[in-house]
Structure P
Amino acid sequence: MFEKLLGIDLGTVNLLVYMKGRGIVLQEPSVVAIATRDSKIVAVGQEAADMLGRTPESIEVARPMRDGVIADYVVTGAMLRYFIRRTCGRNPLFKPRVMISTPKGVTSVESRAVHDATIEAGAREAYLIPEPLAAAYGAGLPIDTPTGNMVVDIGGGTTEAAVVSMYDIVVWSAIRIGGNRIDDAIVNYVRKKYNLLIGDQTAEEIKIKIGSAVMMPELMSMEVRGRDQVAGLPKTITITSEEVTEAITEPMQAIVGTVKATLEKTPPELAADIIDRGMVLTGGGALLRNIDKLLTKETGVPCYCAENPIACVAIGAGKALENYAIMKRSLMQM
């Protein structure tokens with residue numbers, strides 16, 4: 001009665017926490033700032049994200065998650081401890097039970113690292129749920145029925161497409177391309193075309209403000225400031241939405257290829273359900289303009305964005321913990 005049940009989406013870009021009875025209680029960037037001299041943590045979350053690309057040598061700003069898996073075990077543990085304390089208090093009487101999401105294709109070593117980091121961060125019990133299953137559950141799909149439900153989860157580090165039925169994943173495909181790779185494509189395009197060096201945060205701002213997966217009828221533009229590669233001085237250019245669409249073509253085609261690969265593996269009966277119901281987009285990448293139109297055009301399957309795409313995985317993880325008795329056979333065993 002008094003113990004807290006938490007669903008955590010441990011993402012490459014954002015970390016979200018869902019608490020039973022309260023919904024999403026925390027959403028922060030999964031970024032940590034560390035003092036290089038003594039390895040002490042200076043800032044976590046949004047405060048650390050604001051420092052990206054703006055710190056002296058004495059402070060290193062790191063993303064401890066890469067492509068959906070732990071790249072730095074110690075820093076990930078410290079980050080989890082900080083966020084669990086923020087939601088449950090410093091010394092809770094009852095330690096929380098935690099359901100944490102991991103990409104479907106992780107190795108046993110990678111999943112063990114997530115499990116152990118969660119226990120060390122202050123959880124009484126930790127369970128792991130595959131991200132596409134959590135995303136489908138959080139998006140409100142009827143995963144308890146013997147029908148095909150297709151979900152495409154486009155995160156910061158990975159894109160996973162899966163068909164879910166009877167509380168489990170039937171077929172899935174994944175690629176380590178997501179929002180970060182789209183940002184990188186914009187950085188490279190601006191460097192090659194305009195000889196202008198821009199940071200990841202500027203690239204993300206361009207993607208959010210004028211980015212589109214397909215060419216838009218109305219042209220949008222924005223001013224971009226960076227450092228001229230030749231002169232080495234600050235410079236301003238104007239970039240259009242058409243140029244951004246051109247810049248991100250390669251990662252978009254890779255995501256389309258992953259979705260097609262999943263559809264090709266889907267059993268015929270479930271494929272018929274998917275054509276009727278369509279596929280659902282979750283994750284931060286689902287917010288990119290017209291990505292649903294691109295997938296519908298390329299696959300011929302109707303595609304729509306979930307109601308709150310960024311929160312779907314955390315909500316699904318929390319709901320799975322609330323219904324642990326039913327979900328138990330679908331979860332990763334530790």
Structure Q
Amino acid sequence: MTAILAEGLYAYYGTTPAVNGLDLTVADGATYGFLGPNGAGKTTTISMLTTLLKPTAGRAEVAGFDVAARPAEVRRRIGIVFQESTLDMDLTAVENLRFQADLCGLTRRAARAAISGMLDMMELTERGDTPVRQFSTGLRRRLEIARGLLGNPRVLFLDEPTTGLDAQTRAAVWEHLNRLRREEGITVFFTTHQLEEAEHCDRIAIFDRGKVITEGSPAELKSIIGADRVVLRTEDDARAAGALSERFGLVAEPTPDGLRLRVSDGATLVPRLCTDLGLAVRSVTVTSPTLDDVFLHHTGTTIRESGSGAGTLSNIGEGLR
């Protein structure tokens with residue numbers, strides 16, 4: 001079954017396309033990521049899929065309903081976690097969730113059960129009566145995920161879900177997300193420019209300048225590169241580059257960090273370099289292909305170099321359902 005479908009989707013700001021003819025299919029129950037730099041059009045895409053922004057052209061369906069023709073049906077079946085916090089800091093965790101339950105149309109009894117279940121799932125039960133202002137950034141993010149799940153959505157949308165979190169908190173958030181996906185079977189669709197975060201996906205779309213550049217599982221995308229990256233420093237890098245060509249048949253690229261080259265098995269090459277290069281090797285590093293390498297391969301720039309402006313979803317989504 002298909003949770004999300006887009007065909008020829010466009011969004012213009014003036015004469016500039018923010019999303020440029022997007023075709024997209026996301027399977028039911030999958031974790032699907034949009035990986036791209038800030039300003040690539042990721043937030044605009046998620047805004048259209050969640051009915052916050054009407055497409056300029058094309059069509060999209062979420063949970064089987066057209067986002068333009070039947071937005072209310074879409075909203076009943078989705079949850080959203082925004083890039084910027086939209087929690088009421090003066091309310092407790094329970095009060096924030098109770099307010100969302102009212103927006104979802106839950107009865108009082110259903111709301112109590114849902115709130116208790118969400119707090120338990122996100123390990124926030126002991127903090128239910130604590131004002132959100134006293135929460136750490138990571139706890140607030142977990143509460144926002146709980147809020148997004150209150151209406152038992154079929155699809156959970158997350159816009160840059162771990163922006164501003166440290167590595168440990170980011171890992172904890174994803175542990176919760178992966179668990180709820182396994183236990184609840186929901187579809188998770190998220191945008192990110194964090195390369196390590198994209199590793200959680202079943203499938204990734206490399207997204208830049210409003211277009212999907214390529215798509216696949218993390219392993220499939222990295223197999224396109226198909227080689228390890230070796231960075232080598234010697235006593236004389238200029239002579240070493242010639243020796244690599246003559247003795248090993250390898251082409252080395254001079255960089256500020258040393259000589260960079262691509263080889264199929266870097267770990268096997270390193271001992272040979274140390275014994276047969278004919279020059280003293282000062283340092284050598286071997287790195288397997290990364291998603292940043294994939295992005296560089298397809299766009300000519302790394303994801304960290306691309307884009308600078310960051311878009312965020314409008315707070316009008318606070319009352320989506």
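Just so you know, all these numbers are worked out from the coordinates, no wet-lab data involved. Because the structure is a prediction, the values reported are computed rather than measured. Cβ atoms are built from the backbone, for glycine too; each structure is taken alone.
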Report summary line: Across P, Q, Kirkwood radius over Cα pairs in Å, for residues 182-221 alone reaches its greatest value in structure Q
Report summary line: Highest-scoring structure on FRET efficiency 1/(1 + (r/R0)^6) of positions 14 and 254 (r between Cβ atoms, R0 = 41 Å, to 0.05) (candidates P, Q) is P
**Report entry** relative contact order in percent (Cα under 8 Å, 6 or more apart) derived as 20 - corresponding label from P, Q
**Finding:** P
**Report entry** Per distance in nm of label points 7 Å out along Cα→Cβ at positions 6 and 294, the highest-valued of structures P, Q
**Finding:** P
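Using FRET efficiency 1/(1 + (r/R0)^6) of positions 102 and 262 (r between Cβ atoms, R0 = 35 Å, to 0.05) as the calculated read-out, with 0.05 as its value, let me know the right label among P, Q.
Q
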Query raised in the report: Comparing Cα Rg over 2.2 N^0.38 Å across structures P, Q, which is largest?
Result: Q
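Thinking of P, Q, which structure, once semi-axes √(5λ) of the Cα gyration tensor in Å, for residues 78-245 alone is computed, gives back 38, 24, 14?
Matching structure: P.
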Requested in this report: Looking at mean count of other Cβ atoms within 10 Å over residues 30-37, point out which structure of P, Q has the largest value.
Outcome: Q
Report task. Output the label of whichever structure in P, Q has the greatest value of distance in nm of label points 7 Å out along Cα→Cβ at positions 54 and 198. Result -> Q
Query raised in the report: If distance in nm of label points 7 Å out along Cα→Cβ at positions 190 and 238 is computed to be 1.7, which of P, Q is the source?
Result: P
